[in-house]
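K.L.:
Listed below are the structures to be examined.
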Structure P
Amino acid sequence: MVLNMMALIVLGKYIERKLGSIKYGLYFIGISVLDALIISLIYPNNMSAGASGGIFGVIGVAFVMKLMK
C-alpha cells in the first residue's frame, strides 16, 4: 500500500500536470475499472481489490507519454 501511494504521488504529479486533473482522474478510474473487469473474467471465483491495476495503468500512460515526446 505504501509503494502504491508513493507511485501515485510521484507519477501522479507528472501525469496530472501533462493531462490535467480531470483527464488524469478519468484515466485512473477507467483503467482501474478495466483491470477489475479483466481480472473477474480471468478469475471469476476470486475477488479483486486495490489500486495496483490503476497504478500500473498510470505507469503505462507515463511510459507512452515519454515515448511520444
Structure Q
Amino acid sequence: MNPFGLARWIFDKFWYWMVWSTIFALLMLLLTNVLGNDHVVVTVCSFFIFWGTNFTMDYLKERVFQKVVRR
C-alpha cells in the first residue's frame, strides 16, 4: 500500500471523527474564553454540548435518509 493509499484509507475511515474532534477542540477553546480557566467546567460543558450536537446530527441524518429511501 503506497503512502497516499494509506492516507486516503485513514481519511475515508476517520474523516467524521476528525471533523467532530476539531469542532470539539474549538468549542473547548471558546468556552475557556467565556467561562474562564476552570478546566473541569469547560470540559464538562463542551462534552455535553458536543455529544448533544453529535446525537442530534445523527438523528437528523437518519430521518433524512429514511425519507429519501422511502421515495
Structure R
Amino acid sequence: MGCGRVRPKAELKRFVLDGRHPREDQKGPGRGVYLCPDPGCREAAEQNRGFNRSFRAQVELIESSN
C-alpha cells in the first residue's frame, strides 16, 4: 500500500478504520491494512490514496505523531 516492500507480518503495522479515520490496531475487528514501520511508507500511502483504495472507503487522515 505504501512502499510495496515485502516483510514478515510481525514487522508490519496494521491499521483498521475507526469511523472514517485509520487507527493503528494489531487485533481490531474488520478489514485491516498493513504498512511497514518506515514513516516514508505511511507518507507514500497518504499521497497515493492507498488508505482509500485498501479500505475500499473514503478515509479522512489525521496528522500522524511519528
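K.L.:
When distance in nm of label points 7 Å out along Cα→Cβ at positions 12 and 44 is calculated, the result is 1.4; to which of the structures P, Q, R does this value belong?
P.N.:
Working: P: 3.5; Q: 4.3; R: 1.4.
Structure of origin is R.
K.L.:
Could you figure out which one of P, Q, R the value -33500 for helix-only ellipticity at 222 nm (-39500 (n - 2.57) for each DSSP H run of 4 or more, over all residues; to 500) was computed from?
P.N.:
The read-out comes from structure Q.
K.L.:
Right, here's the next one. Quick check on the output: 1.01 is Rg/Rh (Cα atoms, Kirkwood Rh), derived from one of P, Q, R. Which one produced it?
P.N.:
Among P, Q, R, the structure yielding 1.01 for Rg/Rh (Cα atoms, Kirkwood Rh) is P.
Where a number appears in this text, it was derived from the coordinates with a stated rule and is not lab data. All values reported here derive from a predicted model rather than from experimental measurement. Cβ atoms are built from the backbone, for glycine too; each structure is taken alone.
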